[in-house]
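Below are structures written as structure tokens.
Please treat every number below as a calculation from the coordinates, not as lab data. Keep in mind the model is a prediction, meaning the values are calculated, not measured. Cβ atoms are built from the backbone, for glycine too; each structure is taken alone.
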Structure P
Amino acid sequence: MIVVDVKERNGWQVISVAGEVDVVSAPGIRAEVVNLVAQGFTDLVLDLARVDFIDSFGLGVMVGALKRVNSHGGRLRVVITEPRVIGVLELTGVDRIFDRRASVDDAVTDPDAARPDAGL
């Protein structure tokens, strides 16, 4: 069973996912990303800290989210802590394209978290 929750933190939309990211759950996560970007939210954190399995469909959703956010001038950060999930990303080489953070707090509060054009 997959659990998806979306909350705003420091101007970032945090999509928290728990469970397995696979052929069954990936479309729901993709729909959340599409919906948020369509609403104008382009700085996203994909919190996968409570994900214990990811397959090629999950990787596809992650890459698709990155492309969608980038095409709208936004940023995507991912939080992954499960060694098996990190291993899949490293094995496939996609770990190099993501801005991976140790925690949601790190993703939304580090010095780069504020948009350079904030307040304009």
Structure Q
Amino acid sequence: MSPDTLGIISGVIGIPMILITICLIYVVNVYTEKSERLMPKSSFVKANIDNYSQAGIIGKVIRNGLLTMVLMIPDISHKRGVVNLAEVRDFPTGLKRILFVTWGMCALCFGALILVGGYIKYVNSL
């Protein structure tokens, strides 16, 4: 496979990733505090706000990502005493979907770029 073809493949994956990242930044700015307000009894949310509120946009991204992870695996989080299951069950489905889709698409594009990069390294080592 020629380097031009591999560059085009990387561009086809990379450009949507940039657009998804822009959407993720928007979602982080708009929905992080709204999501945290929906879980007022959670010590996990309070600890995240205390730890990352001074970190600016990067802190918001971390808080949003950790909250999304807790919403994805509520049983494990509840067993560890991180979150109240009632709050997770009462969390709005539409907001969960927004969080899962944006983080999932970003992870999918990132994984595809890693695979293409690994393939490029493999081809160059032959």
>> Going by relative contact order in percent (Cα under 8 Å, 6 or more apart), which of structures P, Q comes out largest?
In response: Q
> If helix-only ellipticity at 222 nm (-39500 (n - 2.57) for each DSSP H run of 4 or more, over all residues; to 500) comes out at -11500 when worked out from the coordinates, which of P, Q was used?
Replying inline: P
>> Of the structures labelled P, Q, one was used to calculate mean count of other Cβ atoms within 10 Å over residues 11-18, giving 19.4. Name it.
In response: P
> Looking at structures P, Q, which one was percent of Cα pairs over 25 Å apart calculated from, given that it came out as 38?
Replying inline: Q
>> Comparing mean count of other Cβ atoms within 10 Å over residues 43-50 across P, Q, which structure shows the greatest value?
In response: P
